[in-house]
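Trainee: In what follows, structures are represented as structure tokens.
Please treat every number below as a calculation from the coordinates, not as lab data. Bear in mind the structure is a predicted one, so any value in this text is a computation, not a measurement. Cβ atoms are built from the backbone, for glycine too; each structure is taken alone.
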Structure I
Amino acid sequence: MKRFEQLSKTQQKKAINESLTRLLEAICEGGIRFSDKLNHDDLQARIDAAFTKAESMQTPWFVHEYILDTCREELEGMAQCQAEDAVYSTLDEHVIEGIA
């Protein structure tokens with residue numbers, strides 16, 4: 001197993017992008033919501049506005065792009081933290097995922 005720091009720069013970028021993709025999918029599917037009150041920000045309000053924009057423009061398939069237009073910095077930061085906390089298997093390792 002490798003830690004994030006042991007990956008090449010290309011692998012690190014790929015890990016962050018994959019994490020960002022999973023995060024956006026969860027947000028778009030309604031699996032993740034943020035509390036603006038508890039977080040003292042307006043992240044969820046901006047995400048909700050992106051959904052409203054997608055609906056009003058009748059382009060729901062672009063909602064992830066609308067979200068990134070106003071929330072990229074925060075979501076990329078979260079994706080980087082997730083990528084840094086993960087462990088990565090090598091080709092010669094067999095990984096069985098456990099139930100947490």
Structure II
Amino acid sequence: MDTENIIKQSRARFDHNQARQILREKYEAKMLFTYNDGMWRAGPELLMTIAVCPEEDAVLVDEYGNPVQINTLELELLAQQRWQEQMNAWLVEFTELSTKR
């Protein structure tokens with residue numbers, strides 16, 4: 001096999017992996033949102049934490065380690081919306097990236 005071709009293929013593979021990592025970091029940053037003077041990261045961990053709260057009003061620790069009084073119904077709705085919006089957008093970009101390989 002031609003050395004130039006091997007180098008070209010390995011560079012394309014490296015660029016693809018780097019692009020995937022950048023895409024992941026981009027959408028992880030977009031998962032952050034504010035609610036009731038706290039900073040939250042939408043995702044399964046937050047949604048499960050909210051789900052186990054027995055009361056509508058609770059105190060949870062935000063991304064900065066601060067206790068924040070929250071309404072579990074409101075925070076759950078915001079977190080689900082943010083999570084789904086960003087995951088859908090991430091999937092679209094990831095699919096486009098995968099087809100370029």
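Trainee: Say we calculate mean count of other Cβ atoms within 10 Å over residues 30-37 for every structure; which of I, II gives the highest result?
Mentor: Largest one: structure II.
Trainee: State the single structure among I, II that was used to calculate Rg and Dmax of the Cα atoms in Å, for residues 38-85 alone, giving 12.1, 38.
Mentor: I
Trainee: OK, next. Suppose you compute Kirkwood radius over Cα pairs in Å for every structure in I, II: which one lands on 15.2?
Mentor: Going label by label, the one that fits is I.
Trainee: Another question, then. Comparing structures I, II by FRET efficiency 1/(1 + (r/R0)^6) of positions 22 and 54 (r between Cβ atoms, R0 = 35 Å, to 0.05), which one has the largest value?
Mentor: Ranking I, II on FRET efficiency 1/(1 + (r/R0)^6) of positions 22 and 54 (r between Cβ atoms, R0 = 35 Å, to 0.05), first place is I.
Trainee: Tell me which of I, II gives 30 when you compute relative contact order in percent (Cα under 8 Å, 6 or more apart).
Mentor: That value comes from structure II.
Trainee: Then there's this: Here distance in nm of label points 7 Å out along Cα→Cβ at positions 62 and 78 has been calculated and equals 2.3, so which of I, II was it run on?
Mentor: Of the structures listed, the value fits I.
Trainee: Taking -22000 as the value of helix-only ellipticity at 222 nm (-39500 (n - 2.57) for each DSSP H run of 4 or more, over all residues; to 500) derived from one of the structures shown (I, II), identify that structure.
Mentor: For helix-only ellipticity at 222 nm (-39500 (n - 2.57) for each DSSP H run of 4 or more, over all residues; to 500), the value -22000 is produced by structure II.
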